[in-house]
1. State the single structure among P, Q that was used to calculate helix-only ellipticity at 222 nm (-39500 (n - 2.57) for each DSSP H run of 4 or more, over all residues; to 500), giving -9000.
2. When relative contact order in percent (Cα under 8 Å, 6 or more apart) is calculated for each of the structures P, Q, which structure yields the highest value?
3. If you rank structures P, Q by FRET efficiency 1/(1 + (r/R0)^6) of positions 50 and 266 (r between Cβ atoms, R0 = 30 Å, to 0.05), which sits at the top with the largest value?
4. Which of the displayed structures (P, Q) returns the greatest value of Kirkwood radius over Cα pairs in Å, for residues 162-281 alone on calculation?
5. Looking at FRET efficiency 1/(1 + (r/R0)^6) of positions 146 and 290 (r between Cβ atoms, R0 = 30 Å, to 0.05), point out which structure of P, Q has the largest value.
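Just so you know, all these numbers are worked out from the coordinates, no wet-lab data involved. Since the model is a prediction, treat every value here as computed from it, not as a measurement. Cβ atoms are built from the backbone, for glycine too; each structure is taken alone.
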Structure P
Amino acid sequence: MTQDHAGQSFSDYARLSPDLVIDAIEHTGRLSDARVFALNSYENRVYQVGIEDELPLVAKFYRPGRWSDAQIREEHSFTRELAAAELPVIAPIANDDGETLFGYGDYRFALFLRKGGQGLEAGDLDQLHRVGMLLGRVHQIGRQQAFSHRPVLDIERYLTQPVCRVEARLPAHLLAAYRTVITQLQVLIQASGLGQLRHIRTQGDTHPGNILWTRDDGPWLLDFDDCQSAPAVQDLWMLLSGSRPEQELQLAELLDGYQMFCDFDARELACIEALRSLRMIHYAGWLALRWEDPAFPAAFPWFDTPHYWQTHIGELQMQIERMGEPPLRML
């Protein structure tokens, strides 16, 4: 289970100064050139750090209390296993003794090579085919063994826990409507068969922002911070966008590339809207959990307003309708 104490997390981050970041990096035996740039990240704190006579490195400082050491090391082990199979993933750098999780004071951090590239073009079928090939290779390896420490995508983590956090912030006059829609969605999610699907090691958060497109090498898969045991479709559905016909064309390209390396169980398509519903619920709960971190009100000023909550409930009500529609087809 994840240990997550939001108050401890943001107060500890407040002490993470550029000087401390440099000291931490130099503690690993590298000499910084004192150039430190904060990169876009909310859950963790991520910096580009200049290194004397070498290319800059990316340092990720893990949010205190979120993952155990064993969970982080299992994330690192999975990405390094993929990299060893010559898959284009950004894996953590290991010291001479093989250690990838470093400590400095109260902080835990990992180092990564910087990789340049650009985002995916929305709906680009050629790119999606290449991404499907990459994800098929990832899952070919991911299903060879199970995680021992990483979490499982289930209703407890993605519905029960976030709902409790949301209800603590929800305006009183919206509470009954929220509970009604959550109850209906929970019944539909449980009936979708999600819990009966095979769970494998997945990247766990494969949205377009976590894929870097390079002109020479094609797609690179980034950020395994949310890797988890989940159905294979968890790494596919967030890449689909647009109308239903557009999504089915995109799905066809993804799966054509994917199935060159890994079989796909078509029953998983019936769980896409269940997964979308869980992600929406989890996202609201995540923002509620992190709201005492000053970075969050600054980045998400629209959250925790009456308009936000009314819109959120309306979107969840729309999910009830979507879950009654036929699943996407494999063309």
Structure Q
Amino acid sequence: MNGVFLDAESLADLDLSALAGCFEDLAVYQQTPSKEVAQRIAEAEVVIVNKVRLTAALLRGAPRLRLVCLVATGTDNVDCAAARELGITVCNCQAYGTDSVVQHVFTMILALHTSLLPYTRAVAEGRWQQSSQFCLLDFPIVELKGRTLGIMGYGTLGRGVARMAEAFEMEVLLGERPGVRQEGRIPLEELLPQVDILTLHCPLSEQTRNLIDARALELMRPSSFLINAARGGIVEEQALADALRRGTIAGAASDVLTTEPPGDDNPLLAADIPNLIVTPHCAWGSYQARARIVAQTVENIEGFVRQAPLRVVN
């Protein structure tokens, strides 16, 4: 087979020799501008892709294409219905980043609860050196034990976060998926006033887009924190920025934004927002997690060759 990897940049520091070994010829590009996608996939039998969009028209323009391998879990950048109609198998990677994301989520939770960044800035500004006593206690420090964590999205990631919360002796409440009655789960409007921390792990869909809007933020406790390591569009960004400025909630941390990479005009990148941590969609990106992506992609290709494809999403 011959193949093309359209956007390998996020895996550039990994050994891709096992992946290349699946092909007679594999062309690897760090990035592919949209205007060059059609030409690069025109003769390919296998396309490996992360975030580059593969529309129905592009798929139709690649008559030899038999397999699309996503080096990610999300499939919204590939027209899976069109691929199915064209007889193209689409496979993704699954559960590769659970440990990395859970670790990142608790890094953000702990940073907010210990005022880690304000204390670090205070030392850099010389405020500890000028203290009248041995320590500096200018910012609140809150213990996790006994705090209530609300989880929206109880798949592999949500379950991993719940297990970690239990190790901190926190109480865990599960939110109900919008529009679906689920035994043992709490509707969002009832969940929000009960939690000290809300963490999001649900996919972005029409049901979850702007799920956390101004009204939802008003329902949260003034002492509560919001964590988003899911998708940017689940949180209405201007509403969150306004809520933090007003003190509607105590703080927030987000690893994702609606547009990525973001523009300088993104509401959550303003310099005057208090107690907000923004990280650049890196929660998934541990070396180990990205190595699992490569391994799973090799498995997906080998399974397809054996006519026993794995992790098929269409």
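1. Working: P: -12500; Q: -9000.
It was calculated from structure Q.
2. Values: P: 20; Q: 17.
Top value of relative contact order in percent (Cα under 8 Å, 6 or more apart), among P, Q, belongs to structure P.
3. Working: P: 0.05; Q: 0.90.
Looking at the calculated values, the largest one is Q.
4. Numbers: P: 16.4; Q: 14.7.
Answer by largest value of Kirkwood radius over Cα pairs in Å, for residues 162-281 alone: P.
5. Values: P: 0.55; Q: 0.25.
Structure P gives the largest value of FRET efficiency 1/(1 + (r/R0)^6) of positions 146 and 290 (r between Cβ atoms, R0 = 30 Å, to 0.05) among P, Q.
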